[in-house]
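Trainee: What follows are several structures.
Throughout, read-outs are computed from the coordinates displayed, never taken from laboratory work. Computed from a prediction, not measured in an experiment: that's the story for all the values here. Cβ atoms are built from the backbone, for glycine too; each structure is taken alone.
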Structure 1
Amino acid sequence: MMRIGLGEDLHRFASGRKLILGGIEIPSEKGLLGHSDADALLHAVSDALLGAISCDDIGAFFPPSDPACAGIDSKEILRFCLNKVKEKGYRLVNVDAVITAESPKLRPFIAPMRESLAEVLGIEVDCVGIQAKTNEGCDAIGNGEALRVCAVCLVETEEK
């Protein structure tokens, strides 16, 4: 059986923070504001994984009110979610994500993000899609105040 999950995450930009996307640091004057490392790409993929198995979102497992989660590496969150998928008897087939931000320009970082995501998920790089878009100057994202990621994933039952 195959199932699809959808995840979305949005974070505001803030001074004095590193910009981490897909587990890599991207040179930028501002980073994303969040309780963890605020890696919106890994958060959206994590929620997509959990959604595919009809599970709570990452906030239920890593609440922002929990001091133990402060500054957590989002790769840990993603690994936790992938393990939940495996516990339910599924395996990840592929993931696709769209990052929407006015700046910085993300095209030079797409390949390293895909490689990082594939490594953490234990899948081939050609099973990871990432696109970067802008909002053409519209809304908070278009004004450079925030970044949004939407992700989908396909899981299927493990062969026995």
Structure 2
Amino acid sequence: MNVTIRKMETDDEIRGKAFVHWKSWHESYAGLVDPAYLAALTLEKCEKLAFQWPDNLLVAKDGERVIGFVGFGESREIPDCGEIFALYVLEEYQRKGIGSRLMEAGMRQLSVYPKKSLWVLAENRKAIRFYRKYGFRPDGSAARSDALSADVIRMILD
């Protein structure tokens, strides 16, 4: 396994990111979100989204195959705060340090911000444990996603 992390640039990388988005949701969120939402989340829909928003994304690649990604940028809600918008790794590559490498790369991109935030499914204990390793803690903000039929919580690092 020869994993590299780089800025997403090519159409093949964008399509690979879309596949990881689609596959990861189906692998990780079954039982956590509305099954109808997952059924409607098609690879084609993920490709359309990936081509619409190709910026601020780093991909993890095993050779030429995209196996994970992290999305980051300025927080939409908190002034002077960076945000991790998404972090996904294909299930077959999980528990191999790739998520950690993506998280660290995303955090380096956000190093200009004194605070960082992210949103996570309230029932996604695995992800919450992962983010706690980096110092993130719930800040008390929560919301209900009707589309997902699930609750989400915000975590902060300051």
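Trainee: Given 1.2 as the derived value for distance in nm of label points 7 Å out along Cα→Cβ at positions 37 and 109, which of the supplied structures 1, 2 does it correspond to?
Mentor: Details: 1: 1.2; 2: 2.3.
Derived from the structure labelled 1.
Trainee: I would also like to ask the following. I have 33 for relative contact order in percent (Cα under 8 Å, 6 or more apart), calculated from one of the structures 1, 2. Which structure is it? Before the final figure, lay out the partial values.
Mentor: Numbers: 1: 33; 2: 22.
That value comes from structure 1.
Trainee: Comparing structures 1, 2 by mean count of other Cβ atoms within 10 Å over residues 45-52, which one has the largest value? Can you show the working numbers first?
Mentor: On the way: 1: 26.5; 2: 15.1.
For this comparison of mean count of other Cβ atoms within 10 Å over residues 45-52, the top structure is 1.
Trainee: Still on this structure: For helix-only ellipticity at 222 nm (-39500 (n - 2.57) for each DSSP H run of 4 or more, over all residues; to 500), the calculated result is -10500, so let me know which of 1, 2 that is. List each step's numbers first, then the result.
Mentor: Details: 1: -8500; 2: -10500.
Going label by label, the one that fits is 2.
Trainee: Work out the source of 2.0 here, i.e. which of 1, 2 gives that when distance in nm of label points 7 Å out along Cα→Cβ at positions 5 and 53 is computed.
Mentor: Details: 1: 0.7; 2: 2.0.
The structure behind it is 2.
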